[in-house]
Structure I
Amino acid sequence: MLNYSILPDILQDGMKRYIEDGIPTGDFLRCCLANDFVGALGVASTRSYEYLHAVGMFLWNELPGRGYPDCPWGSYEAVERHIERMQGARVAQKKEGNDGGNRL
């Protein structure tokens with residue numbers, strides 16, 4: 001189980017939705033997830049500057065490393081792959097649920 005409490009309260013829900021459901025984040029978290037901390041500074045609100053360290057610690061300590069095939073962070077491509085993978089899983093679950101489990 002991931003320790004989302006490492007993150008500031010305001011970022012926890014967005015990160016959880018991204019990791020667990022593949023729901024895209026706002027620009028600040030998206031840049032952080034892509035390992036683009038300079039880009040994150042460019043889109044950060046004044047308050048978000050304070051969050052960079054916590055986000056970096058969460059990514060490094062709680063998520064699989066960038067060498068893993070299903071790593072949800074590290075580049076914009078990895079972020080897109082994670083979103084597509086999770087959305088594909090949701091579509092598959094809906095299809096399985098909608099057919100009532102009946103197989104002929």
Structure II
Amino acid sequence: MDWIYLYTNFEGRISRKDWWTGFLLIFVVSLVLSFLIGNQGIVPLVIAIILFVGGLALHIKRFHDRGKPGWWVFVFLIPLIGPIWMIVELGILEGDADANDYGAATT
């Protein structure tokens with residue numbers, strides 16, 4: 001798995017497996033770092049921004065795999081329903097079986 005591509009590139013597609021791996025890694029890293037360095041000051045803010053951008057790249061590529069534009073990531077902002085819908089859409093439902101506007105099919 002190309003970790004740099006996974007967290008820094010907003011183009012292309014990724015599989016459910018890659019999305020779950022990337023999502024869980026961001027979750028674990030954020031938990032560990034919050035315990036180690038706390039949540040006050042500039043360092044935690046910078047780390048949070050880095051993790052946010054990485055997560056955004058991850059989610060957008062997964063939406064691309066589903067044949068949807070990256071703007072769908074804003075559905076997350078809908079209270080209660082948004083986060084649940086994103087877990088279902090990105091983590092459970094299959095991507096397009098064939099090539100789509102965003103690239104070749106994932107494995």
Structure III
Amino acid sequence: MTKSQIELRAFPRLSCSRPARLLFPELEEEGQVVDVSAGGCKFMPFQLETLAAWRMPPGLPVRVLIGGQDVAATVAWATPNYSAIGCHFTETIDPHRLAAMLDG
């Protein structure tokens with residue numbers, strides 16, 4: 001692996017598949033979280049059409065519900081067809097809370 005291929009991360013990432021919901025004022029979208037860390041997550045919606053119609057720009061404040069935990073976040077990135085949305089948590093998640101999110 002070359003240095004240009006190394007992905008630097010602020011927090012270790014856990015690949016998983018957990019039911020989740022993405023919330024912002026006019027929408028509640030069901031899906032799953034497939035990657036999560038203390039700093040954010042990757043959300044994959046079940047219905048692509050809904051999120052594509054909303055055109056969620058980076059910086060949009062959202063909430064992510066994972067395992068009964070409600071976490072404030074902002075949209076960091078989205079794939080062109082909104083099949084995956086990167087969410088940056090507004091505060092670093094404590095390891096115990098992160099474990100509760102994944103166990104819930």
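Read the figures in this text as sums done on the coordinates, not as results from a lab. Only a predicted model underlies this, so the values are computations on that prediction, with no experimental measurement involved. Cβ atoms are built from the backbone, for glycine too; each structure is taken alone.
Things to note:
- Among candidates I, II, III, the computation of relative contact order in percent (Cα under 8 Å, 6 or more apart) that gave 24 used structure III.
- Source structure (of I, II, III) for distance in nm of label points 7 Å out along Cα→Cβ at positions 16 and 48, computed value 2.1: I
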